[in-house]
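J.: Read through the structures below before going on.
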Structure I
Amino acid sequence: MLKIGLTGGIGCGKTTVSKLFEQLNIPIIDADTIAHQLVEIGKPALSEIVLAFGSDIMNIDGSLNRKKLSQLIFSDSLQKQKLEAILHPKIYQAIQTAVEALDSAYCIISIPLLFETNMIALVDRILVIDCPVESQIERVQKRDGLPLAQIQAIIDSQVSRTYRRTHTQDLIDTSIANDKLAETVKRLHNSYLSLSASQDKTVCE
């Protein structure tokens, strides 16, 4: 099965594109969803996070205070590395397990920090979702209500737009109209089906 790694900066439209592929009956494995599941109440990763960051990182009901944790890691690179050391190996393993359970010509593996977390080995091909930085900021402000300084800190913590655009096989610019976006996804869908068929043929030979 062909594995497409979908990635892009915050606010670039990764979820929108993923949904378009999903409408074409392509399975989506989302690293962010997996990360949320890993830190649910009662999960081992949550206990490790509490040990590493203290009980102040928890809500009264015993759940993780994601907002407080986010503010902490984006203001301190060492704290960020500490969290990544806990979560990334678990996310990596969960993605591998999810892929093995699929039966499809290809799948989309959405990993926002694909380059930053060195998870490129998980995928066969990279699809970068891109838009101007100004659009990123505007979208995130509207969606999350975060202050500009925090949004900029998140953008700065990720690889540059130029880096993503020069290290990918496929690129979608989400600043285009919605109907054009759907057409672009459909073209890529057909391309991935062909690549998957070629891959399967090679394996059989």
Structure II
Amino acid sequence: MDFVPVMLNVSDRKIIVIGGGEAAYKKVRNLAEHCSNITIIASEFQESFSDFNAEKVKMHITNVNQLESYLKGDVIVIIATDDQTLNTDLSVMCNKLGIMYNRIDDNTSPFIFPASFELDGIIVSVSTLGKSPSFARYLKERLKDNVRVYSGALPVLQRLRKETRIQDFHKRSKYFWDLLQNDDFWERINSGKFDDAFDLGLRLSKE
């Protein structure tokens, strides 16, 4: 499996979640923070689904062809039922229709969800390619403290990107890399002296 990490903007994408149990609920809970166009299709829904402003379609799926009317256009499908045979039939249909999908009980889907978190404008994701989701979640939690230490530098670096006048791509890239190796820069960041860190970065860009 050759997965390439990407960041996908789902704010305007239609998401179809097939399943009404705990696994489907977890996917909807995470997606609802970023996407407002979610349709959940299931024969029964656990009570927690009432927390989400999502369209709910109650359907006892006996034939995957019943879903074809929903699987049209620019959609992403999450297959999250507890019936492996049904999940297989749904993934075959998605492949036939050329629809991007994620099947929760199989790591050969066209895309998978990594364990991830967002902190102070930084998104970190960890994946074991389905080998051990619990280990991915463990690593995610361990990384949070490290990211918290460094996240204060992001607004400073964002300002410097706008203010520095280095035009050459390679020189600009080297400048930022060297700045991130500068102990004085990090000392100012860790002391909360963000304006001082910015002034240092601006001065170094002119040297």
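J.: To test your reading of the models, identify which of I, II gives -13000 for helix-only ellipticity at 222 nm (-39500 (n - 2.57) for each DSSP H run of 4 or more, over all residues; to 500) when calculated.
T.: Details: I: -17500; II: -13000.
Considering all the candidates, the number was obtained from II.
J.: Of the structures labelled I, II, one was used to calculate FRET efficiency 1/(1 + (r/R0)^6) of positions 54 and 118 (r between Cβ atoms, R0 = 25 Å, to 0.05), giving 0.35. Name it.
T.: Values: I: 0.35; II: 0.75.
This value belongs to structure I.
J.: Comparing distance in nm of label points 7 Å out along Cα→Cβ at positions 30 and 182 across I, II, which is largest? Write down the numbers at each step before the final one.
T.: Details: I: 2.0; II: 3.8.
Biggest value here belongs to II.
J.: Next up: If you work out relative contact order in percent (Cα under 8 Å, 6 or more apart) for I, II, which one comes out largest?
T.: I
J.: Can you spot which of I, II the value 0.40 was calculated from, given it is FRET efficiency 1/(1 + (r/R0)^6) of positions 6 and 174 (r between Cβ atoms, R0 = 25 Å, to 0.05)?
T.: Working: I: 1.00; II: 0.40.
So the calculation was done on II.
J.: Now for a different question. Once distance in nm of label points 7 Å out along Cα→Cβ at positions 38 and 166 is calculated for every structure in I, II, which label goes with the largest value?
T.: Values: I: 3.0; II: 4.2.
Of structures I, II, the maximum of distance in nm of label points 7 Å out along Cα→Cβ at positions 38 and 166 occurs in II.
J.: Another question, if that's okay. Given a value of 41, 22, 17 for Cα extents along the principal axes in Å, for residues 102-149 alone, point me to the structure among I, II it was derived from. Working shown, then result.
T.: Working: I: 41, 22, 17; II: 35, 19, 11.
Of the options listed, only I reproduces it.
J.: For structures I, II, which has the highest computed value of FRET efficiency 1/(1 + (r/R0)^6) of positions 86 and 142 (r between Cβ atoms, R0 = 41 Å, to 0.05)? Could the numbers behind the result be given before it?
T.: Details: I: 0.85; II: 0.65.
Top value of FRET efficiency 1/(1 + (r/R0)^6) of positions 86 and 142 (r between Cβ atoms, R0 = 41 Å, to 0.05), among I, II, belongs to structure I.
J.: Ok, one more. Using Cα Rg over 2.2 N^0.38 Å for the comparison, can you identify which of I, II gives the largest number?
T.: Numbers: I: 1.08; II: 1.34.
Result for Cα Rg over 2.2 N^0.38 Å over I, II: largest is II.
J.: Right, next: Hey, log10 I(q)/I(0) by the Debye sum over Cα atoms at q = 0.25, 0.26, 0.31 Å⁻¹, for residues 46-93 alone derived from one of I, II reads -0.97, -1.03, -1.24; which structure? If you can, show how the numbers build up before the last one.
T.: Values: I: -0.97, -1.03, -1.24; II: -1.18, -1.23, -1.34.
Structure I accounts for this read-out.
J.: Follow-up question, since we're still on this one. Which of the displayed structures (I, II) returns the greatest value of mean count of other Cβ atoms within 10 Å over residues 78-85 on calculation?
T.: II
A short reminder: the numbers here are calculations on the coordinates, not readings from a lab. What you see is a predicted model, and the numbers here were worked out from it, not measured in a lab. Cβ atoms are built from the backbone, for glycine too; each structure is taken alone.
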